[in-house]
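Laboratory data are not the source of any read-out in this text; all were calculated from the coordinates shown. Fair warning: this is a prediction, and the values are worked out from it, not measured in the lab. Cβ atoms are built from the backbone, for glycine too; each structure is taken alone.
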Structure P
Amino acid sequence: MSRLLYLIDTNVFSAMGSKGNANVKAWLDTVDDDQYRISPIVYQEMRHGREKQLADLIRKNQDTSQVANYLAALDRFEQDFEDRQVPITMAISAEVARMLGAKSKNYCDVVLAATARIHGLIVVTRNVKDFTGRDVDLLNPFDLNPQVQHV
């Protein structure tokens with residue numbers, strides 16, 4: 001039996017911290033770290049959020065030390081996931097275009113769905129509705145007893 005691999009969405013990474021979601025943490029305890037995969041689009045979302053926050057604090061002449069620490073942590077995160085990233089390839093780009101069609105869905109979520117389909121990964125996210133109809137396997141670790149479902 002092949003080992004399951006999980007493509008982790010931004011909201012799940014956000015819930016992994018010390019103040020995160022108990023159900024997510026419980027699910028994480030059942031999965032080895034080497035089963036996690038990350039799309040560069042997730043790293044982009046996380047980095048963009050912190051860079052925007054930093055720019056806002058600078059503009060308001062407020063303390064930026066906490067955000068600077070988060071950015072340093074993201075640099076470490078990037079190194080930690082270097083060998084577990086799933087690059088956005090031409091095949092993924094074609095799948096994104098097919099999935100988008102005439103619909104204007106969240107581009108980042110569509111990139112994740114396409115990546116999961118091309119590589120046979122399970123999307124791990126709280127945003128089930130954003131992936132419904134994308135023909136992917138999905139797990140919501142925020143549920144009490146999370147199960148893989150096909151959406």
Structure Q
Amino acid sequence: MKLAFELNGAPVETEAEPDALLVDVIRGLGLTGTKEGCGVGVCGLCTVLVDDLPVSSCLYLAACARGSQVWTAEGLAREEPELVQAFVEHEGMQCGICTPGQVMAAAALVRGCPGASEAEIRDHQAGNLCRCTGYQTIVESVRACLASR
């Protein structure tokens with residue numbers, strides 16, 4: 001089936017099977033920042049924004065993105081470099097596996113709730129697993145980005 005949506009601010013038209021997952025379509029378009037980890041929507045590695053809402057692209061049918069705005073880590077790094085820079089400056093990443101998903105979840109929060117409290121930040125990032133940072137530096141990164149706006 002033909003699938004048209006906006007990807008990182010640019011129109012995209014591609015072919016996809018009706019049961020294709022958004023993570024596979026995105027990676028098929030050459031954007032590898034979106035990763036499939038668990039494949040069941042638990043780890044957050046595959047988080048992308050669809051119409052500014054974080055979704056697990058490993059569970060999201062690509063057909064559901066038809067006509068939507070989809071943002072990946074690559075697009076976000078270009079459009080909101082201050083968020084990525086906050087993660088660098090506040091050591092919100094270590095091994096880097098969870099970083100794209102963490103940043104995408106943080107972007108949804110920054111865009112939708114610019115006055116978020118620490119508890120709201122923690123709640124919002126809860127869908128992204130990290131085995132390195134202990135989460136405090138991730139929270140500090142998001143808080144720093146919110147404070148800079």
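Side notes on the structure shown:
- Ranked by distance in nm of label points 7 Å out along Cα→Cβ at positions 6 and 62, structures P, Q are led by P, which has the greatest value.
- Winner on relative contact order in percent (Cα under 8 Å, 6 or more apart) once structures P, Q are ranked, highest first: P
- Read-out helix-only ellipticity at 222 nm (-39500 (n - 2.57) for each DSSP H run of 4 or more, over all residues; to 500), computed value -11000, structure in P, Q: Q
- With respect to mean count of other Cβ atoms within 10 Å over residues 94-101, the largest value across structures P, Q is given by Q.
- At a computed -0.69 (log10 I(q)/I(0) by the Debye sum over Cα atoms at q = 0.21 Å⁻¹, for residues 22-77 alone), which of P, Q: Q
- Structures P, Q were shown, and log10 I(q)/I(0) by the Debye sum over Cα atoms at q = 0.14, 0.16, 0.18, 0.21 Å⁻¹, for residues 46-109 alone at -0.39, -0.50, -0.62, -0.81 was computed from Q.
- Read-out distance in nm of label points 7 Å out along Cα→Cβ at positions 54 and 118, computed value 2.8, structure in P, Q: P
- Answer label among P, Q for the case where Rg and Dmax of the Cα atoms in Å, calculated from the coordinates, equals 14.8, 44: Q
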